[in-house]
Every structure is written in C-alpha cells, then in structure tokens.
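Visitor: Following are the structures in question.
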Structure I
Amino acid sequence: MFSLILYLFSLFFIFGANSIPNSIIVPCKLNDEECMIKSANIGMRILGQGVPSLGIESIDPMKIDLLDIKLPNITLTYKNTTMTGYSKCEVQNVMLNMDSLKLKFDLKCPALELSGHYFVSGDLLSLHLEGQGLGKTSTGIYLIHVDFDLERITGEDGKTYLAIKKFKHTSEALEPIKFQYDNLFNGQKELSDAAHAFAHEHYKEVMAPFQDAVHDVHFKYLSKSINQLLKTTPIDNLFIH
C-alpha cells in the first residue's frame with residue numbers, strides 16, 4: 001500500500017540526488033510495510049536536496065516568491081518567503097488504493113519555519129494588526145494529513161504512469177508556535193509585545209485562518225516535484241506482483 005511513496009524515495013536512496021537514471025525502481029512487496037516506510041522516510045530526507053538532473057528543485061528550503069492571503073477581515077502577504085523543515089518530516093499512516101486512485105498519509109514534522117518579508121493589515125480575533133517588515137513563524141511538532149487524488153496518464157512512450165491530480169490537507173500544531181514579526185505597529189514596542197504575547201498564548205487560533213492557504217502553496221510545490229519523478233517509471237514497474 002506504500003508503493004507510490006516507495007518509488008519516489010527509493011530512487012534517491014539507491015542512486016543519489018544527482019544521478020537518477022530513467023525507469024529504475026527498487027520496490028517492496030505490498031504487504032511489507034516496514035520496508036516501504038523505511039524507504040519512504042530515507043527518500044523524504046534526500047528529496048530535500050533536490051534532483052538537478054530531473055529539473056527538480058530542493059523542497060528544503062522551499063522558496064516562494066509571493067504568498068498572498070486575503071481573508072474577510074485581514075490581509076497577510078509574504079514576499080521572498082523561505083520554508084524549511086519538510087525534509088525532516090516523518091511519513092506515517094500511508095494508505096494507497098489503486099482501484100480508486102487515492103493516496104493518504106500523514107507527515108509528522110519536528111519543526112517547520114516560515115520566514116520572509118511580511119505585510120499585514122486587519123483584524124485577527126480580538127486584535128487589530130498593522131505592520132510590515134521581516135517575519136518568522138516557527139513551529140514545534142506539526143502534523144499534516146494529506147489526501148491525494150491520482151490519475152493514470154500516458155507517456156510519450158505509450159506507457160502508463162501515475163500522477164497527482166489534486167490534493168487536500170488538514171494540519172495541527174502539536175506543540176506551541178513562536179512568532180517573531182519585526183516592526184508591528186510601526187515599531188511601537190508596547191503594542192508589538194502585547195500582540196506577540198497574545199499570539200503565543202492563542203497560537204492555534206492565530207494559525208487557523210492562515211495555515212490552509214500556506215500549505216496549499218507548499219503542496220503545489222511538492223506535488224510538482226513528485227509528478228516529475230513519477231514520469232520516470234511506468235505503473236507496471238511500481239509494484240512487486
């Protein structure tokens with residue numbers, strides 16, 4: 001049930017990030033979950049290095065030029081954003097159904113960090129926020145559940161391949177989140193300190209309006225990388241029968 005993820009990650013493990021040949025796969029049996037989980041997690045770490053020979057950029061750090069979140073009461077914009085930590089996430093609880101073409105798994109991340117130049121204006125819970133400058137959000141343990149819809153596509157060679165069609169996700173902070181946003185309220189320290197204290201006390205409520213939009217951007221990036229890898233091996237070679 002883990003063969004899709006195994007395929008992605010075992011290529012990195014055997015051949016290295018810069019020398020992956022075409023149509024190479026080291027599969028596990030479908031019922032050998034221990035083998036598949038080990039391969040997946042090794043690959044997740046190596047995926048962070050990127051694969052230049054396949055045109056795949058590193059996912060750690062993940063670079064996002066613009067992240068623009070517009071909600072009814074508040075606007076939050078990030079420019080020149082960097083996200084770190086995905087390569088250290090642990091893949092858990094994987095389910096792959098090839099009949100319905102559904103893939104589900106959890107990512108348990110020890111820490112994620114988002115940093116960049118921010119602009120914020122509007123109301124968040126009981127706070128009115130204004131400011132722009134350098135901002136950073138740092139999580140502790142963070143859990144992301146992802147559901148992928150897959151599809152079969154025909155390659156230029158006439159063979160059938162898997163690809164990610166769309167995804168949805170939910171996430172939960174399992175430990176407190178730290179916020180550091182310079183120049184809130186144009187540098188008025190008392191107001192800035194009060195806002196940071198409130199955010200640290202109510203971190204789940206503060207993150208809730210923004211986290212889906214943030215992870216949407218990140219998983220579009222990740223899905224693009226996975227699809228590039230999926231083009232290297234036909235479905236028939238993804239499984240031990």
Structure II
Amino acid sequence: MDYNIEPGIGTEQNAENAGDGLLGHEHAYTAWLDGVFARYPDLIIENCSSGGLRMDYAMLSRYSIQSTSDQDDYRKYCTIAANAPLALTPEQAAVWSYPMYGGDREQTVFNMINAMLLRIHQSGHLANIDEQSGALVKEGIAIYKKIRRDIKTALPFWSLGTSSFSDEWVSLGLRCEKCAYIAVWRRESAEDVAELPIKFLAGKNAEVSCIYPSFNEERFEWHKESGKLAVQLRNPCTARLFKITFAD
C-alpha cells in the first residue's frame with residue numbers, strides 16, 4: 001500500500017481539534033482496511049509506509065508484509081536487515097534483494113542473505129544477470145523456502161550487538177527450538193575473522209554448516225566452551241548464512 005503522504009498535525013474538519021481529526025482519519029483508514037481483508041481474506045498487501053520509515057502496530061497487526069527500506073546500497077542494507085526484528089516480526093520484514101547487472105557472485109550472495117532470515121522481496125534485473133548469479137538467486141530462494149517455517153516461530157539474537165552503518169562486521173541470528181540460523185556479513189573490515197558469541201549455546205555440542213551459498217569456501221569453527229562461532233570471510237563485502245543444530 002504505497003501512499004506516502006505526510007498528514008501533519010491532522011485536521012479540524014468535523015473534529016474538535018487537529019489531534020481528534022487525525023485520530024478519526026486513522027480509524028477510518030483501518031476500518032476500510034479491515035473491510036478489504038474481510039472481503040478478500042487471502043489477499044496479501046505490503047505496507048510501504050514510506051520505505052519503512054513509519055512502523056506502528058495499527059498497521060503491523062493488519063499487514064502481513066512491511067517494507068523495511070528503500071535503501072539501494074546492498075552493503076548498507078545488511079544493517080537495516082539485521083536491526084529489523086527490533087521493530088517487527090522477522091516474517092513480516094520485507095527486504096529487497098536486487099542482484100545487479102554486471103555484479104559478481106559475492107554481490108549476489110550478499111544481496112540474498114540480506115533477505116533470507118526475514119521476508120524476501122526479490123527484485124533486480126533478473127533477466128539480465130549472468131547465469132551464475134541467476135543460479136545463486138534460485139538457490140537462495142530454494143533455501144529460504146526450506147527454512148521459512150522456522151522463521152515465523154524463531155526469536156532473534158544479535159551476537160555482535162545491533163548494527164550501525166559504520167560496523168565492519170554485522171550479524172543477525174534466529175533461535176529456533178532445535179537449531180539456530182545466523183547470517184554474517186563482512187563489509188570493509190581489514191580483519192578476515194570474526195568471533196560471534198552465542199551465549200545460549202555455551203558449553204553445548206553443536207553442529208555448524210554453511211547452508212548458503214553452496215560454493216562456500218570459507219572456514220568456520222564452533223568453540224563449545226566459550227560458546228563462540230569463529231567465521232573467516234577472506235574477502236571484503238561477503239556474506240554467509242549458517243545453520244547451527246544442537247541438542248535440547
């Protein structure tokens with residue numbers, strides 16, 4: 001629902017004051033929206049809210065998809081993606097993935113991982129990207145379809161803390177009943193290794209696998225006693241998605 005108006009303080013038309021008028025406008029809008037969903041219960045509408053600038057539960061309680069940003073730099077979008085579960089449920093958080101024409105495979109992977117623990121908004125000139133990038137998009141979507149049932153019941157965690165645009169490493173994790181997923185992004189860091197504390201797994205046996213991309217050549221290691229996952233990403237502007245399986 002893409003209608004990016006700025007209502008200001010409201011209206012005094014048929015209202016006691018501007019605030020009363022604004023509230024009346026909001027109630028009229030949500031009543032109309034409820035009517036739409038009552039007539040078309042299978043209809044899916046995305047709440048744009050000016051590229052995710054406005055998120056409130058009058059809207060989030062009704063829309064199943066919420067735009068998170070209009071950011072067009074995929075290297076910055078990972079910060080928005082990592083922080084999105086602070087404002088809304090992961091399965092609602094729509095993240096644009098837009099592999100660009102002429103980009104290499106790591107750019108495609110970075111784009112896909114931005115969205116894979118949230119809600120994929122697939123975009124980009126897919127008809128024009130090369131065969132390798134197209135295959136990576138298909139692979140990412142296939143993996144997403146396998147894990148999305150877990151996403152809607154998972155709880156987010158932040159091994160590296162919530163993200164800032166200046167952070168050289170970024171991470172978002174989702175904790176499920178018997179496994180966890182963790183996305184790791186390296187931007188322009190001079191260091192090629194990051195240690196990610198996962199406190200709820202400290203002292204536990206865990207099996208770690210890189211589930212995307214399949215060509216993964218990076219090194220990673222689980223340190224049981226400290227509860228840390230060490231990940232090496234050898235090149236800047238790369239990302240990987242891991243699955244951690246653990247016992248109850």
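No value in this document is a laboratory result; all are computed from the given coordinates. Since we're looking at a predicted model, the values are computed, not measured. Cβ atoms are built from the backbone, for glycine too; each structure is taken alone.
Visitor: So if we calculate relative contact order in percent (Cα under 8 Å, 6 or more apart) for every structure here (I, II), which label has the highest result?
Guide: Of structures I, II, the maximum of relative contact order in percent (Cα under 8 Å, 6 or more apart) occurs in I.
Visitor: Where is distance in nm of label points 7 Å out along Cα→Cβ at positions 33 and 57 largest, in which of I, II?
Guide: I
Visitor: Given -0.32, -0.71, -0.81, -0.95 as the derived value for log10 I(q)/I(0) by the Debye sum over Cα atoms at q = 0.14, 0.22, 0.24, 0.27 Å⁻¹, for residues 113-152 alone, which of the supplied structures I, II does it correspond to?
Guide: Here the read-out was taken from II.
Visitor: Assuming 2.8 is distance in nm of label points 7 Å out along Cα→Cβ at positions 73 and 217 as calculated from a single structure, say which of I, II it is.
Guide: II
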